[in-house]
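Each structure below appears as structure tokens.
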Structure I
Amino acid sequence: MNGSVRVGQVVGVPLRMHWSVPLLVGLFAYGLGRQGLPVWTPGRSDAVYAVGGVVGAALLMGSLLLHETAHAATALRKKISVQDVTLWALGGTTRMGRPPTAAAAFAVAVSGPLISLVIGGVALGAGIGLHGLSGWAVPSVVLAWLGWANLFLGVFNLLPAVPLDGGRVVQAVLWWRTGDRERADLAASRGGQIMGLLLVAAGWISVLRGAPGGLWIVFIGLFIMIVAGAERRRAALHRALRGLRVREAMTGPVATGADWLTVQRFIDEVAVHSRYSVLPLLDFEGRPSGIVQLRRLATVPAAGRETRRVREVATPLSQCAVAAPDDLLTEALDKLSLRTGARILVVDAGHLVGIVTGKDISRLMRRETLGGKESA
């Protein structure tokens with residue numbers, strides 16, 4: 001996710017934090033310390049309320065992390081690749097590959113809400129018990145607040161709207177019932193768009209009635225609508241390309257450059273003669289080693305262009321989308337992300353044989369639409 005930085009790892013995958021997380025913690029701490037605790041436990045000092053607010057907000061972020069960690073851990077147990085876990089203003093997101101079965105998709109989807117509900121029940125029970133045994137009002141209220149927040153999080157995430165976990169559950173159930181993943185994805189994404197629209201409408205009604213908090217509901221609804229729309233387009237693309245192989249979309253031979261050249265030599269001998277903005281790189285043995293964006297070469301200071309190798313400013317192969325000619329095209333497209341870019345390197349027996357770009361996919365879609373005949 002843009003605007004996030006890596007802060008560690010959980011269950012062996014990178015943990016990233018969006019810039020909005022400190023803002024979210026601050027808002028929760030302020031709301032609990034300045035508004036909630038003074039009403040529920042009057043008569044304490046401002047310092048006690050401030051500490052209680054900060055602790056409560058930190059515990060809530062920790063529970064959000066456990067929610068996403070449950071998704072990641074379950075996915076890894078089901079042999080699904082996980083790219084990273086990111087915390088941000090709306091809670092968190094776990095980037096992973098597509099589940100191989102409906103059962104795996106269901107298990108991954110329900111794991112997060114289940115953890116939130118368990119945390120909510122334990123925290124609420126602990127708060128009630130602590131208050132009854134010790135009378136420590138502030139810690140008891142913080143735990144109770146944490147419990148109710150997690151119960152709300154668990155229930156809200158079970159709403160049948162992609163990209164919420166409940167929408168993923170609907171996808172898994174429909175996939176299991178129909179045996180058609182793309183059909184299930186289309187139905188669940190349409191449900192997400194409808195749910196997002198309803199949330200936007202409910203939020204605006206709240207705002208018009210004098211509740212500024214309705215703007216948050218509007219924001220959540222818009223987010224759900226946008227993501228659900230993107231997933232609907234992806235599902236339609238997968239359905240149109242079902243059964244096709246990577247070799248049917250790729251173009252080749254591919255213009256390449258040597259990764260051992262200095263940046264200056266690469267500019268003089270390759271870049272200025274190329275009509276492409278991105279070029280695959282080959283090592284000494286002629287095997288692909290990554291891709292380089294020509295605009296990145298311009299960012300290298302002139303003094304360093306004679307000594308730096310072009311591979312030092314390139315994206316390594318490990319961070320590129322790579323597929324074999326006989327791989328299913330839909331599975332290859334699932335490897336694309338903001339990190340890899342919109343290109344798939346086609347590698348056969350260790351050698352680069354082609355590339356698939358967005359234009360190639362558009363060309364193939366046009367051919368399929370015309371009944372298998374390429375347009376003029």
Structure II
Amino acid sequence: MSRKLDKCYSIADLRKMAKRRLPAPVFNYMDGAAEDEITLRRNRSSFEQYQLVPRVLRDVSKVDASTSILGQQSSLPLILSPTGMSRLFHYNGEDAVSKAADKAGLIYTLSSMSTFSIEEVGAMTQGPKWFQIYVWRDRELLKSFFERCRNSGYTALCLTVDVPVFGQRERDMKSGLTIPPELTLRTIFDTLKRPQWLWQYLTSPRMELANVRGHSSVSNDAFVLAEYTTAQFDPSVNWDAAEWMIKEWGGEFAIKGIACKEDALRAVEIGASAIIVSNHGGRQLDHSPGCFDVLEEIVDAVNGQAEVILDGGVRRGTDVLKALSLGARACMIGRSYLYGLGAGGEKGVDRALSLLRDEILRNMALMGVKSIAELDRSYLRRTN
């Protein structure tokens with residue numbers, strides 16, 4: 001396995017390896033997006049609108065990509081995004097991801113839809129952790145999350161606001177990976193062709209949504225609990241609910257899912273510490289802008305009143321450097337590390353983070369930049 005991972009020279013290579021190792025419904029759940037997947041593709045293509053402009057004859061014998069994000073030191077301007085049900089992709093799930101993040105000196109964001117609990121992940125490593133929440137109907141459940149996070153050492157909350165209802169993810173509908181799952185002869189046959197994944201899935205403890213375990217009167221099965229959590233999404237909520245959460249938490253608070261300057265300014269008004277420019281990886285509203293498309297206007301509007309983080313489409317170190325040059329504090333990655341998880345568990349995530357680290361450092365040197373603090377818009381040239 002390690003030798004195969006060593007032959008992966010990019011996130012795209014890890015994606016190919018994950019696709020070979022995972023049953024098609026599971027891979028498509030990781031890889032797919034809403035409807036025609038135009039937003040998914042736009043998240044990637046929007047980086048192409050800028051070129052990097054290098055400086056030469058500068059001393060780049062020592063290059064430092066470390067930074068601070070909401071007061072937390074980070075070895076790179078990267079944060080691992082929250083991703084639900086990670087044990088679908090590898091039986092170690094969040095355990096593997098959180099340990100890889102800790103080794104890399106990066107912040108890990110645990111999803112409220114995780115298959116290990118707040119407490120379990122909190123005890124896995126000493127590394128910095130955030131916890132992701134939704135605007136749910138049950139305020140007492142949210143309060144319990146806050147208290148559990150305080151007791152387990154999480155330093156910030158991350159509120160996802162772009163899921164008033166679920167987007168139509170047609171790859172999942174076609175493959176049967178829905179809530180509840182719909183098995184067909186085709187999906188069963190495809191799963192049987194991946195015996196290693198199937199054996200690990202069947203011989204590992206039953207997958208649950210650990211943070212809401214016990215809240216369903218029917219079962220603790222992950223897909224039954226997913227139905228319960230789906231019912232908790234409230235399409236009637238507004239900014240008042242987000243403001244209540246910020247006050248109730250009383251600490252660093254990021255709002256994820258901002259795609260325009262007007263919403264960014266409203267988030268600043270209610271006290272958000274960070275604005276995460278995101279479209280849920282293209283999994284919600286199709287035909288929306290790519291995240292990088294709106295980054296500049298949001299950075300300018302916020303004007304330093306909150307940290308701005310880009311989440312969407314990051315597959316290369318050069319993507320990160322472009323975002324930082326436009327004024328982002330850091331970038332979040334989701335699929336980039338999930339491809340590694342699907343390809344090889346913890347070692348696969350290690351490989352994904354190592355590839356991105358090397359790309360960031362190498363391209364900083366090629367740009368004539370010793371520190372990410374030096375990056376600004378003078379290092380960018382817009383394509384015509």
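Each reported figure results from applying straightforward, stated rules to the coordinates on display, with no laboratory input. Computed from a predicted model, the values in this text were never measured in an experiment. Cβ atoms are built from the backbone, for glycine too; each structure is taken alone.
State the single structure among I, II that was used to calculate distance in nm of label points 7 Å out along Cα→Cβ at positions 20 and 316, giving 2.4.
On the way: I: 3.2; II: 2.4.
So the calculation was done on II.
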Quick one: distance in nm of label points 7 Å out along Cα→Cβ at positions 132 and 292 came out at 2.1 when computed from one of I, II, so which one is it?
II
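With Cα Rg over 2.2 N^0.38 Å as the yardstick, tell me which of I, II scores highest.
Numbers: I: 1.21; II: 0.95.
Of structures I, II, the maximum of Cα Rg over 2.2 N^0.38 Å occurs in I.
Determine which structure produced the value -13500 for helix-only ellipticity at 222 nm (-39500 (n - 2.57) for each DSSP H run of 4 or more, over all residues; to 500), calculated from the coordinates; the candidates are I, II.
On the way: I: -17500; II: -13500.
Label of the source structure: II.
With relative contact order in percent (Cα under 8 Å, 6 or more apart) as the yardstick, tell me which of I, II scores highest.
On the way: I: 10; II: 30.
Result for relative contact order in percent (Cα under 8 Å, 6 or more apart) over I, II: largest is II.
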